[in-house]
Structure P
């Protein structure tokens, strides 16, 4: 738990995944103070939510809320866009060095191969594994 808390405090971005059927819990409340300033609330399982009205008011007033459904992939593209936009708000100019981990480069190469082999679902899974 201590190592997880330390990692959360050092993160560039925190994703608060909330089950739409259960809503915001005390567990989420306990993590707020540890999380970095940049936060996204992933309002997951919207297909199981009791109402279609969306999430109620949340204690993270400044956080972007992205409704998702992992079963039918609803909102996943928007979530990935929100993560990218939050972490890199402005596109780097040409020639700018961009830090990547070796694992990220390997996953990108594997995803490219999957696309070339007409396996877009596998490519998407590899790219999602980066996060």
Structure Q
């Protein structure tokens, strides 16, 4: 068994995945005529399947959480795909984000406000508010 030391930024990447999953779970399940699809259930019947139904195609992505970091493959598929563990996938995703994400610059007024706030905070901390 190998040991791996996560960097702080890799922990942030893993934390983002966990927050995504928790947010999905906390949103709850919506129950209404559209989501219950009683008409589709009656149409398909007890031995039918819902995979080819337009209602399923319309809603299935909304009703599943799709991880971007965690791996849901079978063990055989995971091994065939290189058997990358969580630390390796976190490192790869973090590197990809750092290499490809280019956020737009802050608006000038926001940047000015942040600079002012930083200066006020520094003055308060260094000079005890004097």
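Any read-out appearing in this document is the output of simple, stated calculations on the displayed coordinates, not a laboratory observation. Remember, predicted model here, so these are calculated numbers, not experimental data. Cβ atoms are built from the backbone, for glycine too; each structure is taken alone.
Taking distance in nm of label points 7 Å out along Cα→Cβ at positions 77 and 109 as the criterion, the top-ranked structure out of P, Q is Q, with the highest value.
When FRET efficiency 1/(1 + (r/R0)^6) of positions 37 and 101 (r between Cβ atoms, R0 = 30 Å, to 0.05) is calculated for each of P, Q, the greatest value falls to P. If you work out FRET efficiency 1/(1 + (r/R0)^6) of positions 5 and 61 (r between Cβ atoms, R0 = 25 Å, to 0.05) for P, Q, which one comes out largest? When FRET efficiency 1/(1 + (r/R0)^6) of positions 5 and 61 (r between Cβ atoms, R0 = 25 Å, to 0.05) is calculated for P, Q, structure P comes out on top.
When semi-axes √(5λ) of the Cα gyration tensor in Å is computed for each of P, Q, the one that comes out at 28, 21, 14 is P. Taking relative contact order in percent (Cα under 8 Å, 6 or more apart) from the coordinates of each of P, Q, which one would give 32? Only structure Q yields this read-out.
Tell me which of P, Q gives -12000 when you compute helix-only ellipticity at 222 nm (-39500 (n - 2.57) for each DSSP H run of 4 or more, over all residues; to 500).
Values: P: -12000; Q: -18000.
Computing helix-only ellipticity at 222 nm (-39500 (n - 2.57) for each DSSP H run of 4 or more, over all residues; to 500) on every structure in P, Q gives -12000 only for P.
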